[in-house]
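S.K.: What follows are several structures.
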Structure P
């Protein structure tokens, strides 16, 4: 029988679902002022101190380096994948996951609504690049492209395709997949992000924009899916708020 571990990233106390294989993990535990009494991302090999800029990726890094399950997943204390019974996806539903299959959140598109004097005039679909530039600093996306060119040029076509796409992306850094795919994804993504961390100065960013590497990784996850789509079976599921 496959061992399944779905980690619930949280920074606060919460009424977590009591479902087999779901494990709450306290992100940013190393600098936290409270002890939630659950697994922390600061034991074993970890990057817990980077949580303010890496967000839930500190849980992902912990999973990658420390978890030994055959199938791994990452969800959030408020967000979960929807299963067959219109409730949280169960471990029984996950057991049949194929080696090349990835469960992700349904793609979300981005829009810009034009208004004059409060009257809605038009809604325009934004590309992934346009949406990032609207909410964050576009130069950081450009820096990401440069590092990809230097470190993993085989991902460049997927990067450019995603940035131009208006089809949207799978959000939240949520997924379920076999450990082998987690290894492949994390080896690529963290190598790129750690290089970006060395070249992007975020000292003047506010607390929200300092979550830069979490924001960029949402795009990188989709780049990974596009680059490897020929060998992956991607299953999109709705996300339920609890």
Structure Q
């Protein structure tokens, strides 16, 4: 049996436990994927299997928050994603990720590099941001940001997370990532089942997006380059959950 088949079976079992109320099952499932005995095999199986590689290409895009979003595994109840902030050009170095939440709880670990992780709460004493409601198209090939007015937010958590760090987060938590361009990060994210949660986006400046915006597909060449670089990384370790 392939590494991918084993991981899909194990992750599906952990996700069922999570759905049944075991909150630590999401982080536990990510640990199964991210351990040095499994993760390299996952990357190898994807890069050497033509059909699997093509599936990953179809699912992967250049995310508007400034990174390559590579969907390694996808099932109705979960998705396993790599977020890669490498190959950032001069223009992208001026990029600032928007504050946002998600439609799903998730667990994440940093495979390489580092970033600042910040969390925010609504607060009258906070800074004013332009607010938007995120609306993806049914085919997931585009999205809209519908303006909803301004909102005052205050940063309540700000920490530098380096290689080996891992954490879990609820869908309702507002957060953002600030990549360390001196140590470009790569993170592995396991998203759980979707919740009926509204996705809000907050930016310091008016994003001026009034129409649907297409996602930019990640090319097969870029995907192979990213996966090859990740496969060459030294083995990594993890701190406590």
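Values in this text are rule-based calculations from the coordinates and carry no lab data. Just so you know, these numbers come straight off a predicted model, no measurement behind them. Cβ atoms are built from the backbone, for glycine too; each structure is taken alone.
S.K.: With mean count of other Cβ atoms within 10 Å over residues 167-174 computed per structure, which member of P, Q shows the largest figure?
M.R.: P
S.K.: Related question: Can you tell which of P, Q yields 43, 32, 31 when Cα extents along the principal axes in Å, for residues 143-230 alone is derived from it?
M.R.: Derived from the structure labelled Q.
S.K.: Taking semi-axes √(5λ) of the Cα gyration tensor in Å, for residues 7-102 alone from the coordinates of each of P, Q, which one would give 26, 19, 12?
M.R.: Source structure for this number: Q.
S.K.: Out of P, Q, which structure matches 14.8 when mean projected area of the Cα convex hull in nm² is calculated?
M.R.: P
S.K.: For FRET efficiency 1/(1 + (r/R0)^6) of positions 39 and 207 (r between Cβ atoms, R0 = 30 Å, to 0.05), which of the structures P, Q scores highest?
M.R.: Going through P, Q one by one, FRET efficiency 1/(1 + (r/R0)^6) of positions 39 and 207 (r between Cβ atoms, R0 = 30 Å, to 0.05) peaks for structure P.
S.K.: One of P, Q was used to compute helix-only ellipticity at 222 nm (-39500 (n - 2.57) for each DSSP H run of 4 or more, over all residues; to 500), and the answer was -10500. Which one was it?
M.R.: Clearly, the read-out refers to P.
S.K.: While we're here: If Cα extents along the principal axes in Å, for residues 55-190 alone is computed to be 44, 37, 31, which of P, Q is the source?
M.R.: Going label by label, the one that fits is Q.
S.K.: Follow-up question, since we're still on this one. Output the label of whichever structure in P, Q has the greatest value of distance in nm of label points 7 Å out along Cα→Cβ at positions 47 and 111.
M.R.: When distance in nm of label points 7 Å out along Cα→Cβ at positions 47 and 111 is calculated for P, Q, structure P comes out on top.
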